[in-house]
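Structures for review follow.
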Structure P
Amino acid sequence: MAKGRRNLGELGVEEMIRAGLSLDEARAFHEAVKGAIGRTGGGSSPDPKELWRQLSEGRVLKPSHPHALHQLVYYTVYSHWDVSTQGPPLYWFPSPLQSKSTNLGRMMEIHGPKLLGTSYKDPITSFSLFQKFSVQHPEVYWSIVLKELSVIFREDPKCILDTTDKSKHGGTWLSGSVLNIAECCLLPTDCPRKQNDSIAVVWRNEGSDDSPINRMTLREFREQVMVVANALDTMFSKGDAIAIDMPMTVTAVIIYLAIVLAGMVVVSIADSFAAREIATRLRVSKAKGIFTQDFIVRGGRKFPLYSRVLEANPCKAIVVPSIGNDVGVQLRKHDLSWQDFLSRVAHLPRSSYYVPFYQPMESVTNILFSSGTTGDPKAIPWTQLSPIRSAADGWAHVNIQPGDVYCWPTNLGWVMGPILLYSCFLTGATLALYHGSPLSRGFGKFVQDAGVTHLGTVPSIVKAWKTTRCMDGLDWTNIKSFASTGEASNVDDDLWLSSRAFYKPVIECCGGTELASSYIQGSPLQPQAFGAFSTASMTTGFVILDDRGVPLPNDQPCVGEVGLFPLYMGATDRLLNADHEDVYFKGMPIYEGWHLRRHGDIIKRTVGGYFVVQGRADDTMNLGGIKTSSVEIERACDRADENILETAAVSVSPVTGGPEQLVIFVVLKKGSICNADQLKMKFSRAIQRDLNPLFKVSLVKIVPEFPRTASNKLLRRVLRDQIKHQLSMPSRL
């Protein structure tokens with residue numbers, strides 16, 4: 001943390017006024033801070049963790065306070081905190097009473113004494129022990145969790161896990177079982193809060209921000225899915241691949257589940273893709289048809305979507321209108337409007353029951369794709385196991401419960417779309433969808449008006465919310481937890497986000513499409529630190545490998561590449577257009593008799609057992625013989641100057657030879673002006689202070705924006721290529 005700052009008790013009213021409070025507010029806040037310090041019982045030098053607990057849980061800091069005040073207090077409380085010996089500073093602490101009402105805490109209270117014996121104490125104390133038990137005995141854990149989710153088998157599994165086939169690194173899960181995972185989403189259960197009259201989906205259209213929230217019961221939703229499933233049977237055959245290239249609207253979700261219910265396979269395509277990328281995914285998946293929209297409507301403007309699909313030249317398209325009931329474009333002869341598609345079953349009663357197509361557990365229901373920054377993207381098949389894993393991790397780590405309202409701005413073309421869908425429908429929560437841009441105030445008002453209890457994000461969206469202040473004045477205090485994934489989180493952005501709901505936890509999630517979940521996450525049963533992961537996910541085991549592929553000690557701080565234990569329920573065992581063995585297992589070491597699975601992340605285990613993602617293995621760099629990561633450098637630079645919006649660090653070996661040189665790309669806040677040479681000095685000081693005194697910044701380049709994948713991941717490789725020629729010219733250094 002920052003050094004040289006005074007203790008919190010030494011902050012005066014004047015500094016609080018400079019942070020944005022009026023004189024009267026500053027005086028009242030100053031008194032409240034003094035009271036919080038007194039309640040710690042630590043005199044003039046209180047324990048920072050206890051002081052922060054008093055300030056956050058005591059609601060001394062409020063969402064209405066300026067972010068500058070939250071920053072001032074947080075960074076002052078932890079100003080003398082030594083991360084190298086104390087681990088990351090903590091901002092949220094689980095309540096012993098509330099922990100027992102979480103999904104996992106309740107499960108532990110019931111089964112913990114039997115499974116762990118006298119070692120079991122309570123959900124918080126025994127969490128790490130229980131997580132290790134779930135790794136060593138996954139069949140026990142999953143036999144319990146399956147009863148907690150809305151999983152209905154047509155034919156029960158012969159066993160939870162079968163490892164007799166040694167050719168399958170990950171074993172065979174739920175062998176012999178038959179079901180339809182979409183049917184599991186649509187039927188009511190014994191749970192009193194997942195009934196036919198329960199609210200399944202809530203939504204609002206952009207531009208209707210003062211209109212009532214739209215709501216659909218489970219019965220109404222199921223009827224619409226069955227209508228679409230019946231219509232699908234008039235055009236396609238069982239096993240056909242059917243693409244969806246639409247925003248994640250209520251209609252898109254209905255189509256998704258109808259395809260699965262009918263025994264067909266969803267092909268997920270993000271609505272941001274250009275025609276060439278759409279065509280690639282249709283070709284690789286051998287899709288027989290595609291659902292799309294005429295336009296995407298954002299901020300009152302129409303952006304063509306059907307025309308991009310036309311350019312990709314697919315087979316038959318079914319086109320959903322973005323506004324009203326009529327499609328706003330001229331269709332090709334063999335394409336259908338949404339209304340014409342539904343009219344194929346207009347003769348059937350709307351409540352007509354559809355008989356689901358039941359399949360073995362290992363049957364493919366969804367084809368998703370990696371980002372595909374070079375060559376064809378990997379085509380990743382999800383079986384019926386994948387949704388179960390997705391929902392189970394949401395149940396255990398985000399604590400999704402019946403009656404919760406879960407919102408996450410995403411798309412069915414990305415892994416978070418299906419994860420969100422299944423996490424709601426298999427737990428009995430309500431799915432919340434905003435038909436518009438998540439960067440607008442309208443989205444934030446929807447979160448408020450819909451009573452969202454769990455809000456998922458990606459860090460770049462949070463940064464935009466904080467920078468534009470578009471969410472000021474909205475009430476997000478109904479939120480119980482946030483979740484974040486997609487890229488490394490910024491501590492200050494997470495500070496802003498958590499403060500919007502009286503410092504509720506931000507559950508960090510890191511995984512992949514091929515895992516259908518996260519291998520490391522936060523947990524409501526552990527204290528949380530901004531931008532850090534507190535645990536491996538339930539049943540997940542991994543080791544951290546050094547540069548030679550040798551596992552590092554499990555109980556010590558270290559940095560290295562992740563090697564996953566292969567017994568990972570829900571992970572892929574095949575790829576459609578690549579060799580699964582080569583991609584995930586070739587060259588990986590054997591650990592305790594298991595062939596480790598490659599994931600590609602570099603992570604740091606801190607003091608205290610927390611984890612920080614350092615980026616992908618190809619985003620590491622060697623500076624003066626010391627291995628570090630782009631993310632670590634960027635975290636040091638982001639707070640070096642108040643005009644900085646974000647930074648990107650790359651290293652390049654000059655064409656003339658010599659050691660790698662560090663380059664920092666910078667995007668400034670709107671309207672800001674900075675000198676690159678001055679930033680270079682500030683970055684060097686920050687890096688040398690926070691990371692290593694030997695590190696040196698060779699060049700700073702200010703750019704208007706960073707290149708990103710369609711899923712918003714930063715393309716450091718492109719930046720690296722752009723700068724190579726400049727670093728080869730000594731006069732530029």
Structure Q
Amino acid sequence: MTEAHSTQAKATLFQTATSERYQRWRLVKDKMVARGVVAGGLSIILAVVLIFFYLLYVVFPILLPSHAEVVGRYDVPEQALGNTVFLSMEEQNEVAVRFTDTGKAIFFSVATGQLIRADALPIPEQVQITSYAHGGVDKGVIAFGLSDGRAVVVKHDYKLSYPGGKRVITPAIQYPLGAEPLVVDKQGQALTKLAVKLGDKNSTLLAKTADNRMVLSSLSKKESLFDDEGTWEATDSVVEMAADDVDFILLDKELRNLYLASRAGDLTVVDILDKSKPEIKHKLNVLNQGVQISSMEFLNGDISLLIGDTSGVMAQWSMVRDQQNHFSIEKLRAFKVSDAPIITINPEQRRKGMLAADANGEIGIYSSTAERELIKEKIAGGKPVSVTLSPRANAMLLQTEDGKINHWTIENEHPEVSWRSLWHKVWYESYPKPDYIWQSSAASNDFEPKMSLTPLVFGTLKASFYAMLMGVPLALFGAIYTGYFMAPSVRQYVKPGVEIMGALPTVILGFLAGLWLAPFVEANLTGIFALLMIVPLSVMIFAYFWQFVPEQTRHKIPDGWDAVVLIPVVIFGAWLAFQLSPTIEALCFKGDLRTWMREEFGIGYDQRNTLVVGLAMGFAVIPMIFSIAEDAIFSVPKHLTTGSLALGATPWQTMTKVVLLTASPGIFSAIMIGFGRAVGETMIVLMATGNTAVMDLSIFQGLRTLSANIAVEMPESEVNSTHYRVLFLAALVLFMFTFVVNTLAEVIRQNLRQKYSSL
């Protein structure tokens with residue numbers, strides 16, 4: 001009866017499995033799963049493509065060319081009040097001012113040229129204006145030298161108000177040193193050349209007089225309880241040098257250096273830190289024979305000089321310090337504007353860019369850092385008379401000799417970025433030579449952004465290399481032993497134990513690397529290197545003496561349990577390495593390895609360095625490489641290994657000639673996935689490297705990677721700024737790098753699989 005029921009049940013199950021309805025339902029489930037897998041794969045591909053295009057969308061604006069276009073042209077406002085000696089506009093590009101050679105300040109609308117107001121400066125009667133100078137285009141300060149040895153210093157200012165919700169800009173003239181003319185030359189000689197710099201506490205005026213003397217007037221502000229404005233006390237001195245050939249005078253904003261130049265190209269730098277005793281620091285000629293200086297201005301920050309000559313070349317000269325701590329004037333770069341003399345140079349107020357105009361009405365806008373020409377245009381109306389860039393460098397006004405003012409708008413959002421500035425060496429201001437540097441921000445507004453991606457890419461590859469150098473051998477040899485030689489009873493504990501290492505958050509690993517591992521390595525550097533020699537040597541010595549152990553004792557250790565026996569040996573070798581390290585250090589390295597390296601080879605040591613990163617990040621990639629490689633080795637069909645052993649091959653020969661070749665696609669995939677993990681790692685390199693963007697091959701120096709740089713600086717960058725877009729460019733570089741590497745890895749893996757699939 002029981003057998004009958006069993007037979008009947010089996011028949012029922014067979015009928016159900018073969019029924020048409022059941023088969024249809026199973027087919028539907030198969031199709032649903034297949035389409036779900038396809039949809040999941042396509043969604044992943046779509047997500048990757050969308051990420052790529054979003055990165056490209058953010059980066060694309062820095063690749064667009066700059067351009068300028070004329071939006072207005074009108075007569076010079078109140079031309080009868082005098083010729084223009086200085087032209088400027090306020091930040092909103094709504095109000096401009098022109099100062100005339102008759103001592104008038106004429107404010108007018110930028111868009112239409114309509115007069116807003118005209119102010120007369122306090123120029124005494126029977127006195128003529130003989131010179132003028134600006135105290136920095138970003139300060140709005142203008143000084144007029146007079147024929148009686150005095151000077152008038154004025155400042156144009158703009159106040160914003162919003163009556164009825166509408167913006168109104170009200171221009172005004174101020175007198176920061178007082179409305180009364182200041183006595184610069186007590187002998188009353190006319191001031192033919194003038195330079196001025198104003199500060200909160202100290203101000204300086206320098207003038208060349210009609211009898212060729214260089215007069216320096218230093219003003220110090222004295223404040224009292226009863227006088228809110230305070231008074232200025234003057235200290236006069238004379239620069240002891242022949243001034244008959246001085247045609248250009250510039251004074252830096254730190255009131256430290258004075259630059260004097262002749263048209264023949266002779267440049268003199270005078271140290272005026274001690275205002276009572278000016279001292280000449282440098283003298284040199286900055287031009288080739290047959291060429292003359294036609295214009296000279298400071299680049300933003302007053303660190304570099306922009307010198308234009310009659311051959312149409314504009315050169316940047318800067319004071320640099322060499323390795324012996326000596327200062328010298330060096331030519332950083334030059335731009336060929338045209339073949340006509342450069343008559344005016346206008347630096348940008350907030351960036352390291354400049355506008356140059358020649359005698360034929362051709363203008364060019366250039367970026368110093370990127371070392372490239374951004375815009376080149378021809379101005380209608382002939383020779384330029386006066387030019388000004390707006391504070392944001394998005395507009396310009398240019399007066400030509402035909403009595404017209406040209407109003408141009410400028411589209412030039414990211415001038416600092418070029419292929420050269422991103423990937424080549426750049427000679428930055430105050431640096432002794434061209435170099436690869438990443439330094440995107442500083443406390444000063446005069447800062448020159450340094451956005452070279454080369455040290456970041458170098459740091460990424462350097463950190464990944466040392467991480468793989470540590471992780472790959474340990475992971476692969478461990479996977480080979482575990483997957484092929486180790487006993488199953490041991491493997492069931494070892495494999496999950498190694499894989500659970502991968503569950504450790506990288507922020508914890510980075511925290512431990514920065515706060516524990518880095519000081520430990522610094523204090524035990526000799527022990528770390530001794531470890532690499534003593535532990536393998538201990539294992540080899542143990543293996544040598546193991547063969548003399550009686551066979552009866554050796555056979556008590558089951559096959560595949562050899563690693564368990566070696567654990568005490570490895571621990572003892574590590575302990576011995578650290579115990580012997582002080583002796584080794586005393587005998588071989590004069591008691592301190594770090595000091596010995598610095599004195600003998602000039603190799604410095606940073607506590608958070610590449611060695612620490614290699615140890616910590618190598619530990620992080622081991623579980624991934626080990627798990628994938630071990631699965632590939634363990635999955636090699638048993639008939640291949642047993643067939644090899646049956647033909648007389650030893651286990652080692654079988655492993656090297658059969659197992660590794662068959663598992664090579666999986667092993668290669670494990671290495672490439674581990675490499676991708678190392679390249680994209682963020683938290684460990686962020687916390688354990690010191691984040692110094694230096695290009696140094698030494699394993700004892702820090703580094704900065706692309707991913708860590710993005711993590712550190714992205715929260716602080718201004719949206720849509722050059723810095724912001726360059727960070728996205730760094731992300732795009734990282735994306736493309738991993739994409740190319742993974743694609744090549746997949747191609748190689750498929751070739752290996754096809755090659756060894758016949759085994």
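By the measure distance in nm of label points 7 Å out along Cα→Cβ at positions 246 and 398, tell me the structure among P, Q with the highest figure.
Top value of distance in nm of label points 7 Å out along Cα→Cβ at positions 246 and 398, among P, Q, belongs to structure Q.
Suppose you compute log10 I(q)/I(0) by the Debye sum over Cα atoms at q = 0.08, 0.10 Å⁻¹ for every structure in P, Q: which one lands on -0.85, -1.08? Let's see the in-between values first.
Values: P: -0.66, -1.06; Q: -0.85, -1.08.
Going label by label, the one that fits is Q.
For which of the structures P, Q does the calculation of distance in nm of label points 7 Å out along Cα→Cβ at positions 254 and 574 return 3.3?
Values: P: 3.3; Q: 5.2.
Attributed to the structure labelled P.
Work out the source of 31, 22, 18 here, i.e. which of P, Q gives that when semi-axes √(5λ) of the Cα gyration tensor in Å, for residues 142-333 alone is computed.
Corresponding structure: Q.
While we're looking at this one, here's another question. Tell me which of P, Q gives -9500 when you compute helix-only ellipticity at 222 nm (-39500 (n - 2.57) for each DSSP H run of 4 or more, over all residues; to 500).
P
Here, each number is a calculation from the coordinates, and none is a lab measurement. A quick note: this is a predicted structure, and the numbers were derived from the prediction, not measured. Cβ atoms are built from the backbone, for glycine too; each structure is taken alone.
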